[in-house]
1. Taking mean projected area of the Cα convex hull in nm², for residues 117-164 alone as the criterion, which structure among P, Q has the greatest value?
2. Which one of P, Q has distance in nm of label points 7 Å out along Cα→Cβ at positions 149 and 229, as calculated from the coordinates, equal to 4.3?
3. Comparing mean count of other Cβ atoms within 10 Å over residues 53-60 across structures P, Q, which is largest?
4. If Rg and Dmax of the Cα atoms in Å is calculated from each of P, Q, which structure is the one that comes out at 19.8, 60?
5. Can you tell which of P, Q yields 0.70 when FRET efficiency 1/(1 + (r/R0)^6) of positions 29 and 253 (r between Cβ atoms, R0 = 25 Å, to 0.05) is derived from it?
6. Looking at structures P, Q, which one was helix-only ellipticity at 222 nm (-39500 (n - 2.57) for each DSSP H run of 4 or more, over all residues; to 500) calculated from, given that it came out as -9500?
7. Suppose semi-axes √(5λ) of the Cα gyration tensor in Å, for residues 109-260 alone works out to 27, 23, 13; of P, Q, which structure was it derived from?
Structure P
Amino acid sequence: MPELPEVETVMRGLAARLDGRRIAHAEARRPDLRWPLPANFAARLEGRRVIGLRRRAKYILVDLDDGVSWMIHLGMSGRMLLSDGPEPAREAHDHVILRTEDDCWVRFNDARRFGMMDLWPTAEVETHRLLAGLGPEPLGNAFSGPVLAAALAGKKTPIKAALLDQKVVAGVGNIYACEALHRAHVAPRRLALNVENVRAERLAEAIKAVLGEAIAAGGSSLRDHRQVSGELGYFQHAFRVYDRAGAPCPTEGCRGVIDRIVQAGRSTFYCPRCQR
C-alpha cells in the first residue's frame, strides 16, 4: 500500500496541474470502489474549481470552490495519472476520469479497487470517520521526540507495531517504519513504552529524515506506485534494511547482517547487531 511519501508525491503532482483549474468534465465508470461512491459523484465534481490540494496521513484532499473536499485514498494499487491534449486511450481499470478546462486528463486507475473516494464539507473534513483520531503529521512542527514518547507511553506492543498505528503518527507504513527504526538504532521488538527520552528523539528525527528523502526521490515503487506522470519512484534503491534480508548492515562498523522477522503478519527487516 502506498505510504506517506508516495501519497505526498502524487498529491504534489496533482497540485501542479489541478490547483486553480476548473473541472470541465467528470465521469465515474462504476458506482463503487472499495465502498460506494457518493450520490451524484461525477455531477458534483463537474464545473467545480480546485482551490487547493493537501495530504492528511495517506489521504489526498482536493478542496473545491463550493466548500466541499474531494477525498482520495489510493488503496493497494490505485494510481492517479495525468496527460495533456486529446483524451488518452481508456484502460480497463480507469474508474474515474476527469478533464480540466485546459485539457488536462486525470485518470484514477485501480486494478484491485481497494481505493476510495468521498466528498465531504471542507470545514468538517477532520471529522470524517477515516480522518478523525489520526495522530500528528510526522513532517509537521507538531511532531517531535517528546510528542512521540507521549503517544507511546504505556503501550506494551512492539515499537514497530506502534509506529503502524495511525493514532500514534499519521502516514507511516511498513517500509518507512523499518527504515526509521534502523536509522535510530531501535530494535523493532522493543516495547513501545520503553522508547522515550533520547531514543524517542532519535526515532522522531529518523522518521522525518527518511520520509523527507523518500519524497525527494518520488517515493518507493515496489509493485504499483507510479508518479502522476507514470514514472517510477526511486527510493527503493536507497533502502537500508527493507527487503534486504541477508545483506550486510550498512551502518558503518556494524558488521551485522539484515534479518527478517514477521510481526503481526507483516515482514520486518532490521539489524540484530546495531538495533537495540
Structure Q
Amino acid sequence: MKTAIDTAQIIPALAGVPETMLWTIWTRSAYAQGPDSLLHDPLLIDLMERIDYPFPEHFGRPSAIHAIRSRYADERIRDFLKRSRGAAVVVLGEGLETQFWRVDNETVQWYSVDLPESIAIRRELLPSHPRNHLLECSALDFTWMERIEVASRQPVFISAAGLLMYFSEGQVVDMFQEITRRFPGGGEIFFDTIPPWFSRKTLRGWRMSPHYTAPQMPFGLALGDLPALIARVPQLHLLTALNYSQPYPAHMRSFNLLSRIPLIHRRLAPGLIHCRFGE
C-alpha cells in the first residue's frame, strides 16, 4: 500500500504562483490515464496517489489544457534531442512537472529553474537524478544562465511553459533578448500564451472555486500580435504558433471548430509557441 505524503509541513509553504504547481499536476494526471490519455506518466500518477490535498475542491473539474501543453512540449523536446544528443534542456518555473522522466534520452543535462520554495517541494516529492540539476532562483534572475553548462556552440532548449503570463511584456522581451545573447550556440524556445481577455479576467480576480483564486496573469498576448513581439528580439525566429486545440483536436472538439474562425484564432485563443534562436 502506498503511503500518503504528509503535506502538512510542505503545502502551506505554497502561495501565489508556486501553488499553481498543484493545479497543473491535478489536471495533467486526469489525462495521463486510460486508453485516450495524452501522457504516459506513471511517476505523476504515483505522485498524485501519495499527495493528500483537496484538488477538486480547490481547482474544480480538470480540463485537457495542461496535458496538451505538456504533450506538445514533450514532442518538441524529443525532436530537439534527436538532433542534438547530449544537449541541455532548461525548464523555467518547472514546479512538479515530471517531463524529464518522460523524455529522458539517457544523455540530456536537464536544468529545473524555479523559486526556492518550489525547488524545495520538488526535492521532497520527486526523485533526485544526477542529470536533473535544480537551480533555485527566479527565471528573471538571469544568473541561472551562467550555471547552465553548454559546450561551445552546442544548442540549448528552453521551455517556459505556464510561466510568462505571470510576467510583464517588458520582462518577457528582456529575458528573450538575454537568452539569445548568452547562448551563442543558439537553440529553441517553447512557451505558451494567454489572450488579453483572459489576462484581464485574472486581474479582476478569477475564482476557480470558493476555495481558490488564481494568481494574476498580467501578460496577455493574442496570437495575431505574436509577430510584433518576436520582432523585438532580433535573434528569435518563429517556427510554429498553434492554438491549444490544434495539436490534438479530439481532446478539444468544440474549441477546435470555433478556432477555425480566423478572428477567434488570432484574437481570443491561447497559444503554443515554438521558436528557434541563433544561427
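1. P
2. P
3. Ranking P, Q on mean count of other Cβ atoms within 10 Å over residues 53-60, first place is P.
4. Attributed to the structure labelled P.
5. Details: P: 0.00; Q: 0.70.
For FRET efficiency 1/(1 + (r/R0)^6) of positions 29 and 253 (r between Cβ atoms, R0 = 25 Å, to 0.05), the value 0.70 is produced by structure Q.
6. Details: P: -7000; Q: -9500.
Clearly, the read-out refers to Q.
7. P
Where a number appears in this text, it was derived from the coordinates with a stated rule and is not lab data. A quick note: this is a predicted structure, and the numbers were derived from the prediction, not measured. Cβ atoms are built from the backbone, for glycine too; each structure is taken alone.
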